[in-house]
Structure 1
Amino acid sequence: MDTRKFTITALLTALAIVIPFAVFFKVIIPPFTATLGSHVPMFLSMFLGPLAAVMTGLGSALGFFLTLGPLVGARAFMHVFVALAGSVMIQRGSSFKTVVLATAPLHGLLEVLVVMPFMPFDAYNLFIITGVGTMLHHGVDAAISYVMLKLLQRSRVFSPIRADI
């Protein structure tokens, strides 16, 4: 990893740690929580490669663990796998839109699997509130990330990045 990618990865990881502390717009419908913008570092890191994606996902897990406890931290740890899958897809030529659509169900399913052992089986809370809620949150943050990617691409911070973001 070159110095530039390393520096951007460090900044995205720091942002992933800080967002749970700094963002006050949170939706909490137990066992689901959503912090607006918390997936943005994950999405951006996908363009820097698998190592950057994993590091940023670990930062997200740490930030949520410290602010909202072990269960939410474990859910945020799933960002490691979602970001890794997205990063590999981008390396293989997938567009950002394809990556977002393909990783949304993975993201939802992984978070359902994390909360499942800690609550009585309730299909509505597990699959609708947590699974679908996670996918909707994933989509909202993907839209924010798309705008950020376009801005970063124009500012040459992320250049050269594929033009088909």
Structure 2
Amino acid sequence: MKINVVLVEPEIPQNTGNIARTCAATGSKLHLVHPLAFNISDKYVKRAGLDYWDKLDIEEHDSFEKFLEKYPPLDNNMFFLTTKGQKVYSEVDYSDMDEVFLLFGKETKGLPEDILLKYIDKAIRIPMRESLRSLNLSNSAAIVVYEVLRQTNFDNLQEVSEYFK
């Protein structure tokens, strides 16, 4: 299973750094869709990602339109994370998929509404209390990435610590 985490126009460098660290730890590919609200060499991005940047598979895209041209949603197992989704992320059966794309929008606005409407059957959400706006972006990415990994038995990940051996 190949997991692709796609950040569309991220705004907070620390979130991107944390997600980069999650991607490095899980072997997931990180896609950054421009424009970014910060420079990728920003010290906050680097600090949050620690020393994992050289272990990260990362691809940058000039725009969301160019990303969608390269990876058409109908030709790929693409899921759009949004509080507007009607299906819970854990209801999706990822276990038979060779590759999956998990798309996350910018922290202040989420994904473009026209895209969500066009692919509403692929819009998924993380349950939370009704009165709250959303979860932190890096937490959301980790939750869904680990659900995909759980469904695929954590393939290629170390499940048992070597510490006490």
Structure 3
Amino acid sequence: MFTLKSLSKEAIPAALAKAEKYLLFNEPWQSESICRDVLEIDPGNQPALIALVLALAAQFDQSISVKDAWDAVAQLPGEYERAYYSGFLAERRAIAMLRRADLRSGSVVYMLFRQAMEWYEKAAALRPPANDDALLRWNACVRVLRRNPQIAPAEHEEPAVVGLE
């Protein structure tokens, strides 16, 4: 078969800029490929890991494996980043399921949003000064739950979500 070509270390910043553009162009598979190329020569590159998480999460609608995204999050060096992007993955999985419009999945979607919110709360407790990203994501989850009454906990789950009262 074909052999992948290696990037030069000097090309990493330009490659990561392209990966970001491909996400904006709604071509996450292109972004994923670039991130994997960067990580092949610089395995600990945090911007590449974060972009890979974003690219993989953008493909959840296409039933892409969630394991690769979780593996990338696990490689992030900071506790805040791991918590924040864990929340992001749970939220994106919930949104992907919500878009499928399977009314039977409401309790699973609810559970995923709750997981996301729990991760965002952990991230908020660890956040650096002037960084309210986790709070913004938590609020977005609450708003989705408020707008979609079909998203509800299973009968045996606790229905209350702080901020929904």
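Remarks
- Among 1, 2, 3, which structure scores highest (criterion: mean count of other Cβ atoms within 10 Å over residues 13-20): 2
- When mean count of other Cβ atoms within 10 Å over residues 5-12 is calculated for each of 1, 2, 3, the greatest value falls to 2.
- Label whose coordinates, when distance in nm of label points 7 Å out along Cα→Cβ at positions 29 and 133 is calculated, return 3.3 (choices 1, 2, 3): 2
- Among 1, 2, 3, which structure scores highest (criterion: relative contact order in percent (Cα under 8 Å, 6 or more apart)): 2
- Distance in nm of label points 7 Å out along Cα→Cβ at positions 21 and 141 derived as 3.5 - corresponding label from 1, 2, 3: 3
None of the figures in this text is laboratory data; all of them are computed from the coordinates on show. This is a predicted model, so every value here is computed, not measured. Cβ atoms are built from the backbone, for glycine too; each structure is taken alone.
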